[in-house]
1. Please state which of the structures 1, 2 yields 1, 5, 10, 11, 11, 8, 6, 4, 3, 3, 3, 4, 5, 6, 6, 5, 3, 2, 1, 0, 0, 0 when P(r) over Cα pairs in 5 Å bins from 0, in percent, for residues 160-399 alone is computed from it.
2. Quick check for you: by percent of Cα pairs over 39 Å apart, which of 1, 2 is greatest?
3. For which of 1, 2 does helix-only ellipticity at 222 nm (-39500 (n - 2.57) for each DSSP H run of 4 or more, over all residues; to 500), calculated from the coordinates, equal -13000?
4. Ranked on mean count of other Cβ atoms within 10 Å over residues 120-127, which label among 1, 2 comes first with the largest value?
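Bear in mind that the values in this text are calculations on the coordinates, not laboratory data. Please read all numbers here as calculations on a predicted model, not as lab measurements. Cβ atoms are built from the backbone, for glycine too; each structure is taken alone.
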Structure 1
Amino acid sequence: MRGFTSTKTSIRSRILLTSLSILLIASLIISGAVFWNYDNLTKEALQTRVRIESEIISQNLATSILFDDVNTALEILSTYKADNAILYVKLEREDGSTFAEYKRITFKPDDTNVFNFREEVVFEGKNIGYLNIIVSKSELHDQNLALLIFLGVILCIVTLVSFALSSPIIKSVLLPLLRLHEISQKIAKTRDYSLRVAVESADEVGRLSNMFNQMVEQIEHRDDMLEKQVGQRTHELEKLAEEFRFRAFHDSLTGLANRALLNERFSLSMQHAKRHRNHFACLLLDLDDFKTINDTKGHEFGDELLIEVSKRLCTTIREEDLVCRLGGDEFVIILNDINEIEDINMIARKILAQLNREFTIKGDSIRTAASIGCAVYPDHGENISTIKRHADVAMYRAKDAGKNQFCLFSQGMQEDVKHRLLIQSGLRPALDGNQFEVYFQPKVNPLEGTVVGCEALVRWNHPKEGFLTPDKFIPFAEEVGLVNEIDYFVIRDCCATMSEWTKIFRQPIPIAFNLSGRHFHDYKIVEVLEKAILDFNMDPSMLEAEITEAVLIEDPDKAQKIVHAVKSLGLGISLDDFGTGYSSLNYLRTLPIDTVKLDRSFIMNIDKNAQDKRLTRGIVSLAKGLNLKLIAEGVENESQLTTLLNLGCQHMQGYYFLRPSQKGDFVQWYLRYHSLPRALAEKK
């Protein structure tokens, strides 16, 4: 009712207005119901009256129709004059022709305030004509108007009587509330809590007065206790302030020192080192592949792992040292009183050993590792920003060295950082500016002299660094999260190339492309492949996705499902670098593999190393037994070619046949040397 009454009016006026409003609404609803019912009854009465009149008259009209007596029919129809509601009557023969009609003077053909009625004229059970009657509704409207006037008068009388009776009743009910209001105003002005309200009834108002008196009494008691509570509150606030200080200088997840405390302690460590003329070391530690653990196991699992890592770090360092968490999986360790570099190496080795031990998180066993970079004060900088920056440079050098490493900063690393930043910052412009280019290298069958396929290999025409192979930029693309977009570019380029080659070659050449392990955390790669195949309207069997065992290690179950989804599109699946992993044979059993690519490490000395020959012969036999295609990578000379043929390997790839080449050069080579023996003969 807030929109109906103002909060500034008195409660008495609001109650009165609310009561009258409810009464008025109820009266209107009842009046509406009465009016609707009366209207229906009058309509029904009028229709019944007309029907009875028409039934009687139609019986008399039957003989007039039979004897074709129009005058008699008119006399009979004129009896309708007695009913003012009948405006027009037409007597029709059975065939619809007019026999006679009656029309009241007031009848107007375009009058809409009427309703129609039709009655059959029957003689001895047979229909011989019809009475069509137009009836006026004016009688109904007059009766309804009279009823509305009557209901309006009754409504006004009820409202006035209700107002006259409600006002004194409401006033008597509200009187105790008004007294309660007066007392509360006095207490507010004088702060005299000894005042009490007289309780005159046992109803709700009386109970409210009792509660008011009790409240005032409690306020008096509160004033007495307030001074004691102030002292207690002060103690609690001091304790809370101490807790806030801890939170301000410590990480909320692990309880370790945070960045603010690090800055404070760093200054103290510098002052201490200057006074004692010694050194302290700043170790920057970053967990290897922590993002993958977070993505596959969930953030809650990752948080638990960070807590356990923090505990192990604290048990590894000395009491005078400091462990700090900067955020995410990045930690800083301050080692004070360092006299020899070997002291740092020893502590770093202990940290790596502790972190290499198996963790048990929520019942799951997991291993992790860390890359550690180190900078020493004052040798590598004299302020916190410089020391941390150099430790960060050393940490990235440790990651580049294969992760799970410790690296001490040296001045030459600065150039590596600049190079890293140059490559990382240039990746996005390279994608947008078409600086990437796909090269192609053939896969051949030397025995049959045919090209059985080719591999797409991406290259970067860097505006400053020049021609870059994947090993020079793909690791950086993985770090900044752009490797997937590079793969999408290669996929679409392969599809476009295949569309071109179907117009050039009589027999299209299947194209294989490499997929990064970053694709095997979700199904987006499946959507990208499906869209590319549809966009270029191509045969998916002419594409082959090359994956390595490494992409399946992080989350094998999900990765295998995604591989099966890619296979379901119709693509071939190739297992790259076969023989270098510890579970390659298991993946041949569980994955829909079509091709295995023998790693180049087996081929380098295969013409000289007996063990490489034995291993290759076994792999060739395994591939044949499993009905898999085997391709040897890295064939660079005729001796390797001959050895592989003697071992039963029929499909090969390498510089001996053709280096990775631009699309145009590859097409010219293929068209010129589509007969492989001719190509090899000319090469000699």
Structure 2
Amino acid sequence: MQDNATEVTAAGIARLAGVGRAAVSNWRRRHADFPKPVGGTETSPSFALAEVEDWLRGQGKLAEVPLRERVWQQLAGHPEGPVTALTHAGCVLLLIHDRPTDWLEMSAGSDERLAALLPAALDQVLTPRFGTGRDRTVPTPISPRLLPSVPLLRGAAELAAAQGARQTYEFLLGRHLDANPRQYTLTPPQLAELMAELAGPARTVLDPACGTGTLLRAADAHPGQELYGQDSAPELAALTGLRLALSTTAAVRIAAGDTLRADAFPELRADAVLCHPPFNERNWGHDELAYDTRWEYGFPARTESELAWVQHALARLRDGGTAVLLMPPAAASRRSGRRIRAGLLRRGALRAVVALPAGAAPPYNLPLHLWVLRRPEKAPAQPEVLLADAGQFAGEGRGGPDWRAVREAVLDAWRDFDRAGHLTERPGLARSLPVIELLDDDVDLAPARHLPPPTAADGAEQLTDVRERLGETLRLAADLTPPPAGTAPAAPRWPLTTVGELARGGALTMRTGTNGGHARVPVLTDLDVLAGTAPSGTLPESDEEPVLTEAGDVVLPVLGGDSVARVVDDATAGAALGRHLVLLRPDAAALDPWFLAGFLRGTANNRQASSYASTATRLDVRRLQLPRLPLEAQRRYGARFRALDEFERALRHAGRLGEQLVRGMYDGLTDGTVAPD
């Protein structure tokens, strides 16, 4: 075995074999020939991936493992870490994308020969995109560092042959980001699309804090387009450069470095700047940048790093160019930034402030703002600024906002304002204000403080409607209240089976949620299942075939420890299955879906089928148990479980309507739209 061979943990072995961690522990105890640990710790050992695959193959347990999973395990267990592995894989996928015959010729020989030939071939595709020099964003890997990656590279090439080089890289990068959520601050794709649409068509686009490149990928493609990005983390800049090179025909210029202290593009004058800057940074360069020429609107205080990013964006725009930045709400009202905000307003640089619903982007508990700025060509005579609040489109529970409604409302208001320079009041949603009205001692730009409330008639009518719906729902909940529970003469001792046994016997089929798909349909997420709401998610675009739900399917979340099972109804059918969900499709001649879902919700059942980590609980669906009963008996239980589900839905709906009514009454009484008597 190589000293630097790819390693895999017990959890990775379980995913490779499609079993729970307990099964891996049993194999280690029962099989003397099970591979020995080569690293890790006593409580969390790691194993050589090649040895594990050989053992699983010999035991007949590797035959059905998807190629995607095997490639991911090779990447996750790479001896130099997943970022190095992703970089090597991205370089080779770019070679396969540009020069597929070169790869086929080189890969025909031994691993050593492939590692020796790759650097020269990779340099021919990397240099045109990322330039020359040792300090370029994506340097050419050398042969000794490539050799441990060769098994991964062959697997990635095989995956690319099946689904394409770009889709393969998106899959691997997406899995890496999902596995390390605390290391990266991601911009949701729906928000990135909204920001790009606000900026409008652009030939040159800059993201000075590009992260994983989501904003640059959202920019509308144009012939001759140029994409510029910079990130302080060299490894992330390399991954983003490869991602963009694989996903667009535009010229890509990605640099590594601290944008505010060491701007990589000081001469650039872009058509558009899109930026999701880091928030609340104190060490942004306040002391050493006091006399920087970018501070046209005032020198930002140490606590106003976001206003430094705003002025950097304006400095890199051509005259008339547009910048859209995601900002914390405090930046609109902090006293330490009022002088700069006043300067932006007076010169017509700040064109709009849009309050997003809470949950639109991390941190999800705050209603973040979008600032739309335009580098002034000349000072306007009587400038106005658009203030909009999309908070009314917040989603229920943790499912995120209604992005379609947010997009339509915000873009409609912005386009009307941008065309006319003025927007007639849209109560509760948007209005434009003369700049002079905002230039007081606070220069407070928070939209909620300036927008008119909904008209009194509308508010009263809405509250009356909510009250009537709540009354109807409460009456329905009363009618659906379960009858008194009768005591069984003795607890039945049913013969039990497991979901895994039923799947092997053909009584049901199991499917797991995917990480992407080409179908443009709503996605049923784990949050939707937990909250009992309609499908609210989206899937990243890829050639992967999504799992589409059908009426009668039973869907369970595998993370979190909640005892939940949802039977898919006609309204939900057709939605794609999201990540962290397992779908069970019972054979109607053998299993009643409501019987299946009801018994899978048992607390003791879930406890015995769950495994626990230090911060999470994972459900092994195959270990869930249910009794062996004839179909007629199943249907009696199923009818009772279905009635409980209807009661639960009514209670949940009544709770949401009650909260809406209480909130509306408080708002109406305090803003004068509802009389106290």
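1. On the way: 1: 1, 5, 10, 11, 11, 8, 6, 4, 3, 3, 3, 4, 5, 6, 6, 5, 3, 2, 1, 0, 0, 0; 2: 1, 6, 14, 18, 20, 17, 12, 7, 3, 1, 0, 0.
Comparing all candidates, it corresponds to 1.
2. Numbers: 1: 66; 2: 45.
Largest calculated value belongs to 1.
3. The value was obtained from structure 2.
4. Values: 1: 12.2; 2: 17.6.
Result for mean count of other Cβ atoms within 10 Å over residues 120-127 over 1, 2: largest is 2.
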